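So, here come the structures, one by one.
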Structure I
Amino acid sequence: MSDITVLTIEQACREIGLSEPTMRRRAAADPDFPRKIKLSARRVGYLRRDIEDYLTRQREAAFAS
């Protein structure tokens, strides 16, 4: 079984380096942005591997330009 780590929105913001409002705007505007997962009726999170994959794609795109 693989290790699945779920980040809170606060942790995901720190990983990506964005404020929470900016992260929410980016999630709404960018179809490639990692999708949040519903943890309970009032709590969401992000899979760490999705955040890491997104950052890798962003870095590769920056170097390709």
Structure II
Amino acid sequence: MKGKKLEELLNKKVKIKAFSGNEYEGIIIGYVPAEDNDPEIEEISIENQKDNKIYSLFENEIKSMEIL
């Protein structure tokens, strides 16, 4: 998902398609910058509306993202 500034998505409603085939729709509730992560990849957390669970995704796991 290069090119998107994931930090700017905090508190926004999005729809995410992952390379794994999973889809998520909900509010971005967390962000970890690459320099604070191991491996050094940006990470976001989404509160998924379908099952009310929180999922964390690395930037390289995201195939596409749409702001709703």
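Given structures I, II, which gives the highest value for distance in nm of label points 7 Å out along Cα→Cβ at positions 24 and 56?
Numbers: I: 3.0; II: 1.1.
Checked I, II; max of distance in nm of label points 7 Å out along Cα→Cβ at positions 24 and 56 sits with I.
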(request) Taking 104 as the value of volume of the Cα convex hull per residue in Å³ derived from one of the structures shown (I, II), identify that structure. (result) I
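Suppose helix-only ellipticity at 222 nm (-39500 (n - 2.57) for each DSSP H run of 4 or more, over all residues; to 500) works out to -16500; of I, II, which structure was it derived from? Intermediate values should be presented prior to the final figure.
Values: I: -16500; II: 0.
Value -16500 for helix-only ellipticity at 222 nm (-39500 (n - 2.57) for each DSSP H run of 4 or more, over all residues; to 500) corresponds to I out of I, II.
Throughout, read-outs are computed from the coordinates displayed, never taken from laboratory work. Just so it is clear, the model here is predicted, and its values are computed rather than measured. Cβ atoms are built from the backbone, for glycine too; each structure is taken alone.
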